[in-house]
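**Student:** Got some structures for you, see below.
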Structure P
């Protein structure tokens, strides 16, 4: 399997090993998230921007959404497992790694949260959905219920309707997934400072929990 194309953005201060891996949405690329470090304002956070494996109209895709998405999702999930394992070998403890994803990237965050055998610091999924949530639940790793997930969505999203995703999230929560669900009056995008502050609060809390060694 070919390695994913990435770009590392070093933290501005300190020797902290916290890392946020950023997964873009359909047709986008790592270029679309160079603004994120400045917006989140964590000088101690390293960032790893990632391009999905498949070319798509000038950007990239994690899977074939128009056909059978399953094989592409499985391939991309394995590539992300290998990427996470590489970060562990480079000195980033799983408990210091955050996974952030928008749209298709959000779906890939759910795939990793359900199946990766190590607990990460936290997951942030925006404007996405779950692929076959019943299968996701059936194939949960032993520590999947220990993962912490912030899932945000837009009530006006025309591409991924909020109601259907809300039902999926309730199904996952009932199965034991620790998902904090937050709705915004937005379309298929990130809702500016209001949503960024919610993400910042989640990451800040999870980073503090990691320092204390809690769950």
Structure Q
């Protein structure tokens, strides 16, 4: 079964480049294209894509606004932000509204398909370049009174959380660590319970704040 993809970018050359990359993969199908935020929102609401790849800077509505509105208008759609902006403040804003991926346009030829596969399987994908910058800036940590000290996590739990925040699926983590998918799920659930987290956004912010994506 093909994943249905919506593309949105106000630059025709970029839009065509993305379309070429996506359509070259037999598991993906482009079902719509938009060159402004309002059209992107309308098409996503009407067509219900599995994944919407959205430029952060578009006329009308920017990518942040579109991503935020899609949480209600099309909750089943995973949003992948494509941008030239390497400012980590954008990443923090977008994590708050629940995006599933963030990649830089300069990395798109190598990262686009990889990021689509990661988020389609339930992961969260961050461009390695922007993830590094986000760690350097150190986003605000969650109130320490609400979480246990990281030393209470086992080394394996930390590794599972780090790989999860990097966008790896449970299956990918299992292969990386040479353990079963069920074991990965157990480590993740146990770590999330210790930290008191319910969402992927909380997890990613915590991992970035700890600097675990540096490794």
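**Student:** Assuming 2.1 is distance in nm of label points 7 Å out along Cα→Cβ at positions 50 and 186 as calculated from a single structure, say which of P, Q it is.
**Tutor:** Details: P: 2.1; Q: 3.0.
Comparing all candidates, it corresponds to P.
**Student:** Looking just at Rg/Rh (Cα atoms, Kirkwood Rh), which of the labels P, Q belongs to the structure with the highest value?
**Tutor:** Values: P: 0.92; Q: 0.97.
Greatest value across P, Q: structure Q.
**Student:** Where does the value 1.4 come from, among P, Q, when distance in nm of label points 7 Å out along Cα→Cβ at positions 42 and 66 is the thing being computed? If you can, show how the numbers build up before the last one.
**Tutor:** Details: P: 3.6; Q: 1.4.
Working through the options, I get structure Q.
**Student:** For mean count of other Cβ atoms within 10 Å over residues 162-169, the calculated result is 22.0, so let me know which of P, Q that is. Don't jump to the answer; show the numbers that get you there.
**Tutor:** Working: P: 16.1; Q: 22.0.
Of the options listed, only Q reproduces it.
**Student:** Using the calculated result 3.0 for distance in nm of label points 7 Å out along Cα→Cβ at positions 10 and 114, pick out the matching structure from P, Q.
**Tutor:** Working: P: 3.9; Q: 3.0.
It was calculated from structure Q.
**Student:** In terms of volume of the Cα convex hull per residue in Å³, for residues 34-81 alone, which of structures P, Q is highest?
**Tutor:** Details: P: 99; Q: 54.
If we compare volume of the Cα convex hull per residue in Å³, for residues 34-81 alone over P, Q, the biggest value is for P.
**Student:** Quick check on the output: -16000 is helix-only ellipticity at 222 nm (-39500 (n - 2.57) for each DSSP H run of 4 or more, over all residues; to 500), derived from one of P, Q. Which one produced it?
**Tutor:** Values: P: -11500; Q: -16000.
The structure behind it is Q.
Just so you know, all these numbers are worked out from the coordinates, no wet-lab data involved. Computed from a predicted model, the values in this text were never measured in an experiment. Cβ atoms are built from the backbone, for glycine too; each structure is taken alone.
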